[in-house]
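Undergrad: Before anything else, here is the set of structures, which you'll find just below.
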Structure I
Amino acid sequence: MFIIELCGIPIRMENRYSYVENQCRDYRSSRKDYAFSVFATDKELKEESKDGKFPFDYCESICLYRHICEILPGYSIFLMHSSVVLVDGVAYAFAAKSGVGKSTHTALWCKTIPGASVLNGDKPLFRMNENGSVTAFGTPWNGKEGWGVNKSAPLGGICFLERGEKNAIRKATDEEILTKIAHQLYLRGTRTSVDLQLQLLNRLISAVPYYVLSCTVSPEAAELAYRTMKRNKEEFEYEN
């Protein structure tokens with residue numbers, strides 16, 4: 001067993017295997033107290049392994065994070081499947097259907113935008129603050145590329161990626177926001193947990209600006225997205 005801190009919340013990990021302990025090494029805490037603990041049952045490990053297709057140590061990591069994400073909404077924290085880039089102290093989140101090129105676009109930002117880095121490449125956490133703002137956090141669960149750091153930053157915007165023959169970005173409509181963002185949240189767990197996540201979703205919709213980026217695999221796509229999101233972030237803050 002060991003304790004990690006995610007979004008400032010101390011969590012006890014009741015693990016059996018060393019895989020998750022190694023995975024969480026940058027998030028380990030020396031604190032003795034904890035807000036809650038998580039563990040994976042034999043049944044969960046067996047189901048997650050798909051009849052031995054995946055090793056139990058890897059499956060334990062998946063199960064533990066699943067339980068964490070079912071509890072954290074009680075702390076106004078939620079998982080949104082996305083890739084988050086950090087630039088100038090601001091976080092920008094990119095969401096897309098599988099295979100669209102989220103990782104590719106993230107890599108383009110890091111190569112094209114001076115000072116850009118990846119906060120989390122796959123499963124970051126977000127906290128709704130009392131003042132209506134949102135903070136993005138890195139987690140040990142950061143995708144097959146392993147892109148991520150134990151840092152946090154204010155969220156400046158959310159962009160939905162689409163493949164296109166040319167680069168174009170626009171503000172997302174209200175219908176697009178609701179439909180697309182709901183697919184990226186972890187709406188599972190107890191009825192109470194799901195209700196809390198839906199409440200957070202309702203707050204998230206008006207918390208940051210949203211965009212739809214139709215793009216090619218090119219540095220110009222990253223530059224267009226960065227310029228637009230940075231400019232509109234400042235305008236959004238002024239209006240609000």
Structure II
Amino acid sequence: MLPLTRVAPVPGVLDAPAVATRVLIVEDDPTVAEVVARYLLREGYQVEAVADGAVGLERALADPPDLVVLDLMLPTLGGLELCRRLRAVAPVPVIMLTARGEEADRIIGLELGADDYVAKPFSPRELTARVKAVLRRAAAPLVASEERGLLAAAGLELDEVAHEVRLHGALVALTAKEFDLLAHLMRHPRRAFRREELLEAIWGFRCGDTSTVTVHVRRLREKIEVDPSAPRLVRTVRGVGYRFEPSGGDG
């Protein structure tokens with residue numbers, strides 16, 4: 001069991017060195033926390049676990065980890081509020097743990113900036129794979145090169161080297177995933193992508209809940225479209241998914 005914070009090393013496995021990737025688990029179920037911690041330790045991560053939301057936020061802000069595994073139902077401070085407060089000040093990747101059927105909470109969590117979620121009951125190996133994928137994406141959201149410079153269309157400019165977006169000259173504040181999504185669509189104008197294709201290209205998941213893509217498209221539209229309810233740049237292709245329309249016009 002893990003009643004406090006620091007996770008004991010798994011018998012027969014050395015604790016991860018100080019330079020290892022650090023994962024903070026915020027989970028009040030000691031059995032779940034222990035199982036997750038043991039699997040992550042076996043993968044070489046440095047792991048810390050807390051059972052209280054307020055304590056988890058305090059730890060994450062005082063010494064930001066590389067990733068947070070976050071339960072939604074927590075004492076003192078709920079997981080959604082913890083995620084909101086954390087992402088307001090630090091770009092720490094977050095994977096939420098939710099109960100099956102909590103679709104509304106999952107959508108809210110994604111809108112607050114969570115990178116992924118895993119529904120309980122879950123396979124520890126699946127969670128470990130999600131952790132690896134999110135960390136991989138966070139470490140290299142885009143590869144800037146001389147060939148990938150400025151993408152421009154309909155008053156929208158995306159600079160892959162400076163990693164910034166401007167709309168009619170005004171800077172647009174995008175999250176890393178929103179930037180990746182927009183860049184991917186702009187690199188392939190007028191090509192319709194299935195949500196599953198975008199999930200793999202941007203998040204690195206070959207399978208999963210495509211609502212992640214839907215939420216990020218909605219958030220992106222709110223920032224770059226004149227009228228998000230009638231998008232002219234990031235279009236919905238019925239029965240398929242989304243495409244980027246460089247003209248920003250009708251059709």
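No lab work stands behind these numbers, since they all come straight from the coordinates. On a predicted model such as this, the values are computed, not experimentally measured, just so you know. Cβ atoms are built from the backbone, for glycine too; each structure is taken alone.
Undergrad: Comparing distance in nm of label points 7 Å out along Cα→Cβ at positions 174 and 190 across I, II, which structure shows the greatest value?
TA: Values: I: 3.4; II: 2.1.
Answer by largest value of distance in nm of label points 7 Å out along Cα→Cβ at positions 174 and 190: I.
Undergrad: Have a look at I, II and say which one yields 14.9 for mean count of other Cβ atoms within 10 Å over residues 126-133, as calculated. Don't jump to the answer; show the numbers that get you there.
TA: Values: I: 14.9; II: 17.9.
Going through each structure in turn, the value belongs to I.
Undergrad: Which structure, out of I, II, was P(r) over Cα pairs in 10 Å bins from 0, in percent, for residues 30-157 alone calculated from, if the result is 11, 41, 31, 11, 6, 0?
TA: Numbers: I: 12, 36, 34, 16, 2; II: 11, 41, 31, 11, 6, 0.
Clearly, the read-out refers to II.
Undergrad: If you don't mind, another one. Could you tell me which structure in I, II was used to calculate relative contact order in percent (Cα under 8 Å, 6 or more apart) as 18?
TA: So the calculation was done on I.
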